[in-house]
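The following blocks contain the structures, represented as structure tokens.
Every number in this text was worked out from the coordinates using simple rules, so none of it is lab data. No experiment lies behind these values; they were computed from the predicted model shown. Cβ atoms are built from the backbone, for glycine too; each structure is taken alone.
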Structure P
Amino acid sequence: MRSTVPPGDLSQSAVLALLGKSGPLGRAELARRLGVSAATVTKATRELIARGLVREMQSVPSEGGRPARLLGLASDGGQALGIKVTADRVTGVLVGLDGEIADSFAFPYEGREPDAVQRLVEGLAPHAQGARRRLLGIGVGLPGGVDLADGGAVDSPMLGWFGVRLGTALERAFGLPALVDNDVNTVAVAERLYGRGQEFSTFLVVTIGRGIGLAMLLDGRLYRGARGGAGEFGHWPVPNGDRLCECGNTGCLETLIGEAGLVATARARKVLSRNAGYDELAAQADQGGTGAREIFAEAGELLGRNVAGLVNVLNPGVLLITGEGVACWRHWQAEFQRAMRAHLFGMMRRTHIIAESLDDFGWARGAAALVLAVPLAAVHDYGRASAHIRARLAGAVNADD
């Protein structure tokens, strides 16, 4: 990865962005990748260290002379408040530039109440105000679509929100830039900053759990679509599907393989009693219950066949499957892989498939990454909000507000 800048014109933001994308590097490697002299890098990094944005880390062997010191992002040089919102709970984390969680919190929430936005502001106030001095901004991930991440309208059937301008409300309440996006998009942004997206510029994130989600990083940039609604994979139409979806349509993929869909199937087959839920279905599968395992295997087959279509069209380097449903992935996996491989075209069979679980704090870390990605990686440009975040990193975070 080489990012050439004009000689003698190295901005400190170029160093921050490269360290954000690549992880810790030595000064010589920074100079090589940026296409500038070692002296130019030394001057820029000296100032960044003095401002508390970059820190010296462990030494690594060099070709003669003293061991080279790696430079990395300082966790407390600038922070973002990341919020994961669901219909009944809010989870928050304070995340440093290096992606490490410095603090976390959670509180119960009634997302469908008429004053839900005001209650969210009140619940966040102690955390946003307490960390304000170094906060670059607030990131929020939630189930649903957002036409513009910086102040746009949120449409979320799960929350009962339609046209809600949450970002604008947060900016007015706290005087901080606020970015709001679909929660699966936020996970993809975090992967771009701190995970496999550092190695693969095109990758897909598919989430399984209450719903079925999708995010697409294409050539290093988050694809949001014309109105911010790209990635509604849970509403992919399934042939012969007849179940009513939360969105108002029938035959959506998640009506069959989302948590509620799996439970509905289990009840219809008498695998579960009328009052039992998803946890009981998972427990039965873990204990070897044939009926429960068949339901998960069928879900894996259906997911694999449909994901194969995505892979054939988009050719990602990596497919990451995550979300709370991955706790039962071993019951999905065999049929998923069989069905997916059977429908992949030629070279697409080389796509890496990774499954890993994600808790609410991981979702919230993704929301924080919306803010941290602005100075550290060109994932998406949010116009005025991006400029505000960069300005705070440049100086406002070092002064009392």
Structure Q
Amino acid sequence: MPSSSHGSEIATIETLSCNAGWRNYHFLKITTTDGTVGWSEYDEDFGPRGMTEVIQRYAPMFIGGDVMNHEQVYTRVAATARPAPYGMTAEVFGALENAMLDAKARILGVPVYDLLGGKHRDSIQVYWSHCASWRISHPNHYGSKVSDLAGVTATGQEARDRGFTAVKTNMFQYGPNGPKSWGSGFGNPYEPGLNVDRTLIRDVVKHVDALRSGVGDDIEILIDLNFNARTEGYLRLIRALEEFDLLWVELDLYNPDALALIRQHATMPIASCETLFGVRQFLPYLTKQSIDVGIVDVVWNGVWQSMKIANTAEAFDVNVAPHNFYSHLATAMSAHFAAAVPNLRIMEHDVDRLTYDDDLFTGTPTVENGRMTVPSGPGWGIEPIEEEIRRRPPVLRTNYLGIEKYRCPPTVAATKRWIAMMRE
């Protein structure tokens, strides 16, 4: 890797992870030859497993690269993965890109948004993501357990009282034991046909109706249907939800033609694409007019590449929204992106947090009346506190929505032995 002579070359690359209750947080740290540190967050719990190992394999290719010339560093290494440019390799490159941006901004003494062309806004409208959802699925970690429709309504009332102007929830089925998350697209429950029946539709409608009762008529509601249906199932759900006049229906399909068909028949805006990488993967959804809002994951893509996606979306008169449900560091990263793009719709923000989330970082997001203040200061404006991260070692996830509370084995061989032992 070509290097410079002014101390901004990457000298070391490290990864750190910590227990985050029902998942883990993952961080990447680069240190330049002059001692500048750049941070990013990456995702291993909801993308393919093994990201940390792949980062370690690619790290030597980034060592010596000049963070002041981050686009060349990124492009040179990305060229080596041209036969398989998406998925885990793209996430690795995104994590390195984000850390390089942080380091470069710190060297220059400016916020990252200055590297992106400057900010269009000092504060960003945010929606309360997973509103009631986390309190149903993870009450042991977030408190305020929601066990019935009345609890959903109460959470909506809380969102209104706290000044939020928009909330997003998810799909739930209601049985004799209360609400349960519906995530068939992720094998929870396992229903490979991804069929949507009348009972589930009624439960989803009841859930949204209860939330509407809490937030009132003036607060926007969004719903995330994820990968949990096929084309006809999404259309049935959307028709059933028409009465709520939602800000958007969010759903995921790797078929831009099918999504375009859904959008043509929907009476509400369609948001999608949070799992896509780069302009090339977004382009078919834009050219086929499949989406009203393009959701961009800056943790996966890298903020510099995400700006390219946003600029392309603007040419098709499509606004973007960051996909953001990680830790405070990712929130800061997403906020810099949201401040810099002109075609912003709204930003995702998880309000329910772990009791120790604030202890992990040098700063926390500031939200008032449904708007987040754009972080100031060099780089992202906050950074992880390494001692606090290391105090909470990561644990091994064994399913999509829960964690077995055991410390992660350090090697693949140890992991296999650990799994065998747990199955005995």
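Tell me which of P, Q gives -0.35, -0.70, -1.21, -1.33 when you compute log10 I(q)/I(0) by the Debye sum over Cα atoms at q = 0.07, 0.10, 0.14, 0.15 Å⁻¹.
This value belongs to structure P.
If mean count of other Cβ atoms within 10 Å over residues 292-299 comes out at 20.9 when worked out from the coordinates, which of P, Q was used?
P
Ranked on mean count of other Cβ atoms within 10 Å over residues 84-91, which label among P, Q comes first with the largest value?
P
Comparing P, Q, where is mean projected area of the Cα convex hull in nm², for residues 132-219 alone highest?
If we compare mean projected area of the Cα convex hull in nm², for residues 132-219 alone over P, Q, the biggest value is for P.
With FRET efficiency 1/(1 + (r/R0)^6) of positions 28 and 364 (r between Cβ atoms, R0 = 25 Å, to 0.05) computed per structure, which member of P, Q shows the largest figure?
The maximum falls on structure Q.
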